[in-house]
Every structure is written in C-alpha cells, then in structure tokens.
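Bear in mind that the values in this text are calculations on the coordinates, not laboratory data. Small disclaimer: the values here were computed from a predicted structure and weren't measured. Cβ atoms are built from the backbone, for glycine too; each structure is taken alone.
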Structure P
C-alpha cells in the first residue's frame, strides 16, 4: 500500500489525465464546466472539434465499421493491464482541480463549489452559479478482450484481483467493477470498467477548497441516494451487475421475454443472465453518493466557516424539472424569453450553448424509457414551450428499453407550439450513430440566436427559488427515498437542503 501522499501529489495532473476516460459522465462534466468558466466550448471528445461533415462521414460508414467504432471507443481510452498498479485517485483529483486553475479560467477564487454525484446538476447548476464541479466518482477503463459480456460470474472472477489491487492502493475509495451487457455491450468486448468512489475528500480536494473557495463561501453537494445490489469481492471492492438505464434492476436478475429476444438478436448463447449472488446494496457505482464523503466535507466546512447546501435526490434525473424551472425563472427575471427547451442526453450537452441561445436545459440520463417518461411528465405539467429540441445519445446497441427516434420526435412535436424535433442525430443510423459526438454541439449552437451570457446566479437566488418551488427543507426533515428496483415508475421527492 502506498503511504506517501506527497509523492502522489507530485505525480500531478499529467498522470491523472492519462487515467481518466473522455467518454465518462463525471469527466465530461469537469471538462464542460472548465470550458464554460474559461469562456470556451469544450468538445465532448477532448482534442476532437465538433464537425457535422466529419460526423456525416463517420455515419456513412458501413454498419459493421460503425459497430467496430463503438467497440474501439472504449479500448482507445483504456489502460493496459500492466498499468493497473499506476491507478492513483490523488493524481486524478490533481487533473480535476487543474481544470479550474487560474491558468485556465483566469480566476483564483469562487463563491461556491459543487461536489458529489454526477447528474444534470453537475453541468447546469454549476454553470448557472459560475463555479467548479468536483466529482466524487470517476471511471478508469482497462483493456479486456477475454471476457464474455453474458457471463457475469466469469467477469467478476476475472477482474476481482484488479479491483482489490486498485482499492488497496487507494485507501479512501471504494472500487466498483461495473458490468452492464445491456447498455455497455459494444465497448465491453474490449474494455473493463472500474469506478472509483471517494469516501473522503483527500489532500487535493482539501487544498483546492482552502485555496479557492471564498470566505463564507458555499459548498454544494449533489447527493443521489440510488443504490444497487452488489457482490463484495474484497475490502472496498465490489462487482455491480447492471446499471440505471432501460431495464429495471430486477430484470437483470429475473430475466424477461424482451431480454430473451435481445440476447438472441445479439447472437448470444444465453437467453438470460446468471448474476452472482449479491452480498448487499451500495450507492450505485456511477450515479450514487457515498454519505461518508459528505461527512468528511461537513467537518472541513464547519472548521473553515463555509456554508453548506445539498441537492438531495434519488435518481440522477429527478432534479431535471427543478433545474429547468430554475432557468426559466432566471430568464424571466432577466427579461429574456423562456420558450425554448433543450433536452440534452447523458454527456451530449453544452451549458455554454444552452445559455448563449437562451434555451432552458432539461437533462435526460439516457435515451431509454425511464428518461422518456420523466421528460414526458415534465412537459405535461410545465407551462408550454414554443420550441422543444432533443439531442439523443447513441451507444451502439438496441438495448431493452430503447425508445425509438420516432417517439422522441412525436413527444417534441406534440408539446411544442411552433417547433419540436430531435437534433444532432442521424435518423438512419440511431442508436448506432458513431458520428453523433461530432455533430451534436453544432446542432445546439444553431438552436437560436446568441447573446452575451448573464451574470451568474447566486446561492441566495437558488435558495429563494427552491422555497418558491416547494423543495427547500432543513437537514433534519429529509424525505425517505425508495429505490425503484422493479421499474414501477414511482418518483422520489427532490430536496434543496440548507444549513
């Protein structure tokens, strides 16, 4: 076990950059917010500029080659197996805070910092406040060409030693080996995924807060309470089979006719999955919040005189309606129109283009039925929009629960009074549109005329809106949350928690 934190810090941001994956939700949030604060637009793939022409060229490739592109996308960012011992959460944290350095953003102090679970709030709340986002969880990918996606027992046995090694070398993280053959299937053919969930701030985040957060500033935690069944494989190492998406958690275990049909269509020898026996439930590997992180932060904030706020939700999309209405209220008070909704999916989003075009953001977790239902519910209750534009993510597989493009188009057209459509998507190839990361930002930029960005919101303004919206509570009156493991579609309340 490494015991020299100073030595870790010296390895620095360069090593951390080599460990993180562009395709990952938390890393995308860091890059997008860093770009926003520095006055630029960060491409969804670092170093690859947005280009409709390039996207169309990729989408014109034969289907077999596009499928291969998804498979290679994961491998291109994966570490070689012999580099597993180099995985260092402090180096990753150093890369994170470097994205908000004065060299990049021109700023040395912030009135607030957003931390914790990734969700739409990591993008759109942080952007509205004009402050950094520091993630609790980040992904590390490792090359793997030997694991059968439909044999979770084999996958767990194959990679448990690696998860144990990463956990032993990084004592303040829990390591989740994530295995989801429904949604990550193309990339899983050559890649294994490990999510590192921090149970404490660590030296890098602590130093950043002490140096960059203004006196009496606010620390806002994004807390997704969703848990998932896991199998413990070692001290602080876990195997998670499945993830939030189109299939309910229970369906990964019990099976279904649509899963049978999916596996048959994929050419699998299996017609259902034999999942390892769970040993308990833990915060979801990608989206869940480990409360130990918040406890550590509370102690630091109390001693430093910082104020605390918490956005408390169960699933990561639960607060999307609140954030959309926060932006509408903000735009109205600015004297702007608030009649265009930009529904943006997973990592295909752009806070700068959203705000510059005066568009209201609504974050979809994915392009699956649960996300479709949440957006549909919002549109049925919200004041009508003139325009509704939806960007969709392609993951290279027709997963159970996928909502067809025509249904998304119909949803937008039904609820928009003048213009409702899906943008940035090749309708001929979705959800196998390998060019979509290169196309969507230009589509967002063209959503409407541009204007200068407004001055950021203050935490006091968010407080006032949360009270008016009816979700402001004290820490002692948090609602109880229940995980929707069977896909019944019930909703848990969202809370904005004050000091």
Structure Q
C-alpha cells in the first residue's frame, strides 16, 4: 500500500464536525505562525548570503545550516497566543488517535485538511508543529501532543531540507521502522497486530530487507515475537532492545523478555534514546559492538558487561505530580547514600541525572535557572540540617516550576524511577525496576540497561533501557559544574576502572 500513498497527488484528510467552530481560529493561527517562520527563514537566508560572500559556506549546509533557527523570545506574542487552544482541539479529533492514517498523510505529496467549513494545508500544520516541538514545546502547552509525534516524524523524514535548521546536526536522524512502531504506542489501532503491520513500508531504512507477510491468523504476541526474531536475524544489531517496555503483568513470564510488546502504551518519548550520532553505541574496551545471536528461537545471546546493581529506587515519577517538593524529598533520600561523583557536586549530578544530561532551549537561560534551582535546594538542605525545618518561598517555587529546567525534568522522568546503584551512580530506571536488579551495558546499545536473574542457569530477564550518569564534568563558566555524559560513552567509560569482566549475556 505504501507505493499507492507515495504516488497520490493529494490526500484529503477529513475531520469530524466536533469542534469545527475552532477552525477559523486555527487557520488564523497557522497563517500567523507560518508568517513568523517565513520571516525567520528569510533572515537565515540573509545570513547564508553573507557567509557565502565571505567564502565560509559548506556544501553540507543545503539549503539551510543546522540549528540556525532562532528561539522565540519568552514575551513574543506567539508564545501566549490563545489560539493555540484550537490546535489542541484539532489534535483531540479521533482521526489523530488512529495508527493507520500516519502513512496515508505522511507519504502523500500534498495533504488538505477539511474540518467542517474550514480547510488548510497539512504542510502548514506540520511546519507549525515542528517549530513548536523544537522551539517552544516547554512553553506552548498542547495536552494532546503525543498524538502527533508519529505524524511529525513522517513529515520530517520527507522535509529534511527545512527541518535541519531546527536541529543540531547530531540530534536528528530519519525515523526508523522501530521508531514509527514505538511512537504509535500513543495511538489506537483496532487490531493490535497492526501495531507492526501498519508501519512496515513507512520507513526508508535497513528494515526494508525484512520480509514480513502480515498474518492475521497469528495472535498479537506471536506477531511481536516473530517480528523481533526476524529483525535480529536480518538486521543483526541490538537496536531493538531500546524499545522494550515492561509492566508487572508482562514480566509474569520470563519468555522472550527482550522482544518489545508493542501493545504496551507509552506517552513519554522525551527521554527515549536509540542509537544515533547523538547517542552512539556503547562499545567494549576494545571497541567492539555485540552481534546478537538467536538461540533455540527464544534466547538472545549478546555481549556486554554487568557493571553494578541497584541499591535504591524511588517511587514512580509522573509528570503531573512531580513538583519541586517531590524532587527535594527525593534529594534528601539520595544525598544520604554513597556517590560515585565528587562530593562537592552531588546536587549538580542529581539534577543532571534527572534531565538525562541534557538541556532545552537557550543554554545560558538554562544554566541560570539550573543554578537557581540548585541554590534553592542547597538553602533548604542547610536549613534542614541546622534547624530541622524547611522554609519554602512560594513565589520562588512558582517561578522555577514554570521554567524549562523543571518542565524538562518532569518530562524526562515521567513513568520512570530515580535510582542509585551500589557504586553510587545516579540514573533513571524503568518502572518495573527494584533494588537488587543488575545494571549492565550491552555493547551496541546507546545506554545501559537493567537485568534481573531468572534463577535458571545464567539467563537474565531484560527489564529495559536505563540512563546512568557518567562521572565526566564540564566547567560551566560561573554556573558551577555540569555532568554531560551517559556512563559508557567513550569519554565516560568509568566501568573500565572497576575491573568488571566483559561476558556473554543470555536474555530470556
């Protein structure tokens, strides 16, 4: 079916009549926002011309250089435009909850959206959503945003010439088949088998060599596991492991826990890591990556190293309940434990682990707010130690909770647990993790993972990917020290100093 959608001149995207009165506001917002985008692109073109005149142009920057699109000022009218509510009203349409429509809209040359008596170009909607996603996601709230992530990825894959100006070069990669299936976990499909079948011809990557014929006579779990086996056999990498998510129910059996169950819903895509230029594969001491082997049609043999075990896990964190008070209570528990990081920078390590060593928005603003948040925690900690009391400044808390640092942390930690390992490493763990689980690096994955012993030979249950903060620091020019890496990357291979042995790991 993919070739049919690719050859279509125009696709009509028809919404229900629900909320159609919002249509005029939406069209007006799109026109305004597209004008803002076009103005910025014209300014970028002027800068490009200046660079070309000076002979500094790179042929790799075509037509726009990476990450030149400016961030809007916090007080820019578009940031508080009340018409953004009409975008959310559109995204709440049932059409956006459907999985099958992703390729219908994403592969077409043109799309025209019909919403009651209102019509507008799909291209304009996607362009505005890309801008908001990359330049204002923490400021402009769209509660239903998880519904358009798959559409956003499909659009970006077809428009890299424009998209590049919103991304750092190492931060963008074309959406893979695994990505499309993963992002669709926030969507609805009547038949759970279509969580694989609906996306087979959407991505233009190495998975095109997979020969999977949809079989609707198979149970969903069999479709998912057969897909996992086919992927490992045909592609020969461990990237599939990044997409595993478990519930207590899915762990009731230890059968093929390394194969993603695509029916498990997911709404937190911000802290997701898969192998890319920005998240390179973690390698062995000699620089090798694992070549997975399928044993007995169920066990996955990989190469890696068990580096640590979990000593502490927090309660499950959720974005709508993670307040400054919740984070401070967590900090009071964490700071009593041993740490892998310099004692004078433990609170910095805590905050950088919460944000997966990343930042959002303007870097200088981020560092200023991060420093203010840390200073508040230092003051509260000092008061707790000297008088046993905590004195919150409600205005200070309100301001900090509205800034990007807090908003990013509540997003990256949603559905996860904060963990501290026995060696004192800080990180984020899957929801199903508990004390005693093993922390490991599987060579070829872009982040560490958690394992659990099965009690059967030397096989392990694969609990899912995790984030563990490395020890390397960076002087932030008056804003303290920052921890900038995931443990296991080449500049933060802390585990080599621990004399742990590389080994064959069997995932059941």
Structure R
C-alpha cells in the first residue's frame, strides 16, 4: 500500500516538473506579475509602505518566504505549477479542514490566558481559512527548511566578519527539521483522533524543549515587567501617555538606484480622520466581547505603528492605550487594531469571507479561537468593522512573545542552542499544527481529526516521505525565486516599476 501511494505521488511530481516554465525568464516574469498583482492594493494606497514590504522581503530567503504565501498557494494548488502534485493521503473529508493558513516558525509564540496560565500556540491567523490539511503541513515543513537555510546564511556572514559560530548547522539539518515537523504531525493527529480535547498543551518551560521553554521564560519576564507598556508609553506626572517617533531607527536600502526606507519600529501620530476611525473601532470592538466594562476601554492615547510584520508590513496597524481595570497606571492596557484583508486565494477552493463569516475580521478571530488550544489564549481578542474595513483586536503584552529566526541564529552562534534543540522545536510545531487541525470543526461542522487520521491510515511514514519529497523538490525553487526577486528589485526599484493609476 505504501509503495503504491509513494509511486503515485512520485509520478505526479514528474508531471508537475515537466509542466514548469521552459525557462527561468518565464518564471521571473510570472513572479514579477504576481507580486505586483498581490500587492497592488498597497502600491496604490501607500506606495512607500508597499516598497518597504518588498524591500524587507529582499533581506533573505526566510523573509521572502514569509512575504510570498500567495505564490506558494498558486504553486501548490494550480495544476502544472512547480509545487503541484495531489497528495495520496487526502480525501473528500479532508478538503475543508480549518487551516492556520500560513504556519511557519515565526508564527508560533506565547500567550497568557485569562487565568494567568502561559501557553505556546500559533499566533497569526490572517490567512486562516478552510482547505486541505496538507496545504498547512507542507507550508510548515517548508518553513523550517527555509529557516535553516537562513540560519546557515546568517552564520556564514558572521564567519566572514571574523565572528565565531559555536553551533553551526550540520549537513542534513534542513531535511531533519522538515522531517521532524511531519513526524510530529502524524503522531499527534492519531492521538487527537482517539483523544479529543486540548491534547498537547505547552505551558511548562521544562516540557517545551529548549527553544520554546526559553521563549516561555522570556515572555513571563517581559510580561511581569510590562515590557510593551514600557516600550510604547511613558508615565509623566502620574499619567501614562503614548510615545511617538522611532522606538527602533529605520534603515534605508538602495534598490535600483532608488532609496527605500524600511521602518523597524516607529510610532506615528494620528491625524483627525484616523483618530475618528480608531474611536469608532474601539466602540464597535466592545460589541464583539461579552461582559467587558466600557470604562476599561476609555481611550488614553493612540498611534499608528510602522514596521511590524512582512506580509502585513503595509497594513494599517493602530496601538491604543486604554484604561484597563482601574484608573491606576499599573493596569493600563495596550491594544493593537490591525486591518485584515482577504486570505490568500487557494485556486479551486471557496474564497472566504463567506459563510460562516460575514467579515474578514470575524473570520480571523473566529478561526483563531477555534484553532488555538483555548479560546481565551488572548483575553482581549476581538474584532471591529467600520464600513468595508475589518480589524482584529489583540492585547499587546510582553506575555505574548514570538519565535524569531535571527534569535535562533544568534543563540546557536553563542552556544545557547544546539541544532538538536531546533529539531525538538520542529517536532513540537508539527504536533501543535495537528492539534489545531484536529480540534477545530471543519467547514461542514464535523470533527477534523478522525477524517485526517482515516486518510493517513496506517501509512504515516508514507505521508512523511511524500512531504519530504515535496520539500526536497520545491525548497530550491523558493531560493531561486528569492534570487530572481532581488534582481527584479535592482532592475525596477522597490515598487517593481509599478506606477499608480
């Protein structure tokens, strides 16, 4: 049975490979066209921020990977594309699984629940939708492979500058990380099918492995110190106020003889129109929450934050300082209101928002609550809609801390991590994804874990090999696309030659 499945998958890989463009030039043109198309809303609305996003993607293959989820979706969903071949481990019952949408190492982080318990979970659901489970699984495995490639390049840069790297990645570590993701997923989805419920909950630093355990410890320290409030606000004369300006200075890249500013962390004052908008959004946010005290939402300050994210770098992101439980400055709360747009289109599948979600904001929040281990991972999570624009609202706290690939690079170089720690992290990430898929209802409302487990059957190793074959074949395509993308920026500038209409 396993041999037949792998043989069918291999045959479809050959067909996909034969259907690739006949030249790299054709692929480059496709990449140029789709990147402009996907970012046109930003290129029209705020071209400087659109250019900043594209320039940020040039930093390395991992940031490019983060900014090209739509290219990944086309490649794996459209017949004839380089990442396309049907899985031998799917069924009609596994085509409407609740998906994270863009799972990768940096979309995993910590949360502090309403009861004070710390947990690790996925933390970005902008792309959450319904679709085949292998879309997420392959994306996560590929993400770990690309992260390892990025770490290797970071270390090479350190060595070139004469800096020591105590724990370099070994030959085969890229593949080991990707394999660990799928192995963890296969084992955990079988458990989820037989043991419904939260299942795997990473709340103890010792049980979470070195990478996630260190993340939990740092989040507790940052949260207890009110790190986010310290970063973005100041207490003056007993009153807490927003700060404005550069929290971290921007940088400038020269691309195609054109300078492009890339914000790292800047707080910008709001004009009258934006102040009116955030006031209305805050009022409507209360409607998405039960039992919230209106006094806790008394607005004390607001700003637009620039520089966060990669795919979401140009979207509107507002920080609001609100009263909290009392008038004491110690329990002031910082909220983030982030505009959410359509999820990445998945050719051949329904496009959301549609039923059961009336807006993108409701989609993101509803899917987050369904996919996370607990619906109060973020006790301030909610949404607000004004006109056609939807915003997800979340708590900005030091208790919420995400994995950062540059931190992994540095910790390996400094001997604070060893490569096997990353393998443990990758396996746990695969298990987290399995639990997310397994616990959230499918599009038809039925449980997903039994359907996925039935599709895999007793050939979990076959699924591991199928995903590894995908990663081995497609990961070099990501690296080649990144190199071509950098050349496109050099030739056409940070906005890829786009001119506003």
Origin of the derived value -0.60, -0.85 (log10 I(q)/I(0) by the Debye sum over Cα atoms at q = 0.10, 0.12 Å⁻¹, for residues 238-485 alone; candidates P, Q, R): P
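Using distance in nm of label points 7 Å out along Cα→Cβ at positions 302 and 478 for the comparison, can you identify which of P, Q, R gives the largest number?
Values: P: 1.5; Q: 4.4; R: 3.8.
Comparing P, Q, R, the top value of distance in nm of label points 7 Å out along Cα→Cβ at positions 302 and 478 belongs to Q.
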Identity of the structure behind -12000 (criterion: helix-only ellipticity at 222 nm (-39500 (n - 2.57) for each DSSP H run of 4 or more, over all residues; to 500), calculated), options P, Q, R: P
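Name the one structure among P, Q, R that volume of the Cα convex hull per residue in Å³ of 137 was derived from. Show your work: numbers first, answer last.
Details: P: 137; Q: 171; R: 153.
It was calculated from structure P.
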For 23, 12, 8 (semi-axes √(5λ) of the Cα gyration tensor in Å, for residues 382-437 alone, calculated) the corresponding structure among P, Q, R: P
